Structure P
Amino acid sequence: MVIRKADIDKDYDGVWEIFLHVISGGDVFSFEPDTPKADLKKLWFADKMDTYVAVDNLGKIVGSYYVKPNQPGLGSHIANAGYMVHPDAKGTGIGKLLCQHSIDFAREKGYLGMQFNMVVSTNEAAVWLWKSFGFSIIGTIPQAFRHQRLGLVDAYIMYKNL
């Protein structure tokens with residue numbers, strides 16, 4: 001397994017495959033399940049994002065993350081991040097590898113903290129993973145997410161000092 005900086009020209013389709021699988025369930029990300037492929041550039045590869053991919057030994061992209069400033073200007077010292085793992089690779093530890101890599105990267109970039117603005121409360125695996133890396137729930141947004149199966153559910157704001 002290698003985690004490397006993403007190349008938009010080379011990695012776009014591999015990241016799109018993961019992105020499409022993850023958002024299609026409408027249960028963990030706020031992106032519309034029918035988001036068009038052309039929108040991936042602004043959603044996952046925007047200029048202010050540092051995007052990485054996890055590539056398995058066969059050369060397949062099995063996960064991706066981005067790190068970006070949580071806010072512009074005077075709030076840019078706090079990182080924000082997003083993570084996706086290919087459904088075929090869930091439960092193999094790739095999420096842990098991506099999280100650790102992103103924390104190390106954010107520290108190297110000089111971020112002082114990392115904040116997740118909207119962790120869906122019913123995404124128990126993600127909440128557990130982020131807590132295992134020292135993130136705390138610092139707020140709950142009531143009924144912030146329109147879960148495609150469960151209706152309105154809470155979302156958490158999670159934070160880790162770097």
Structure Q
Amino acid sequence: MSGTAVRVAESPEDLESCFAVRKEVFVAEQQVPEDLEYDEYDARAVHVLAVRDDGVPLGTGRLLTGVAAAAKNGGDAGVGALGRLAVTRAARGLGIGAALVRAIEDAARARGLTAVDLHAQTHALGFYERLGYEVYGPEFPDAGIPHRAMRKPLV
């Protein structure tokens with residue numbers, strides 16, 4: 001991950017980079033309909049962005065809190081919701097995804113949250129398990145892709 005920075009996306013340019021990565025990964029690569037990929041939660045989410053030293057975006061993810069998170073995790077406003085984690089094809093295997101997850105967890109801790117939930121594509125369960133997330137509940141489809149709910153307590 002040398003030569004890469006992970007930060008909270010604050011500028012309009014940062015947010016544009018986050019959305020561009022999501023479009024590349026989810027819309028183009030995974031064929032998620034664009035109207036499902038972007039939602040009303042984007043405006044209130046904490047977005048994180050991984051960029052190379054030369055400014056090229058490599059990955060992104062978002063944290064939902066409060067009512068938005070509760071809508072995703074079964075009603076617990078003390079639990080954040082990690083979502084829209086995406087790493088460009090060229091940057092996979094470099095530790096970018098794990099760094100993004102850690103940045104989202106740090107943002108959740110800073111907001112006093114006690115845990116982070118996520119809905120993982122089933123092919124990515126091992127990735128999240130290695131980061132301390134545990135599966136709960138049955139498999140379900142999201143945008144036609146099988147998912148499982150996962151949670152990690154924050155200490």
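Quick note: the coordinates plus some simple rules give every number you see, no bench work behind them. All of these numbers come straight from a predicted model, not from anything done at the bench. Cβ atoms are built from the backbone, for glycine too; each structure is taken alone.
Can you tell which of P, Q yields 36, 30, 18 when Cα extents along the principal axes in Å, for residues 70-141 alone is derived from it?
It must be structure Q, since only it matches.
Say we calculate Kirkwood radius over Cα pairs in Å for every structure; which of P, Q gives the highest result?
P
Can you rank P, Q by distance in nm of label points 7 Å out along Cα→Cβ at positions 38 and 62 and just name the one with the largest value?
Top value of distance in nm of label points 7 Å out along Cα→Cβ at positions 38 and 62, among P, Q, belongs to structure P.
Among the shown structures P, Q, from which was the value 15.6 of mean count of other Cβ atoms within 10 Å over residues 46-53 calculated?
Label of the source structure: P.
One of P, Q was used to compute distance in nm of label points 7 Å out along Cα→Cβ at positions 30 and 126, and the answer was 1.1. Which one was it?
Corresponding structure: P.
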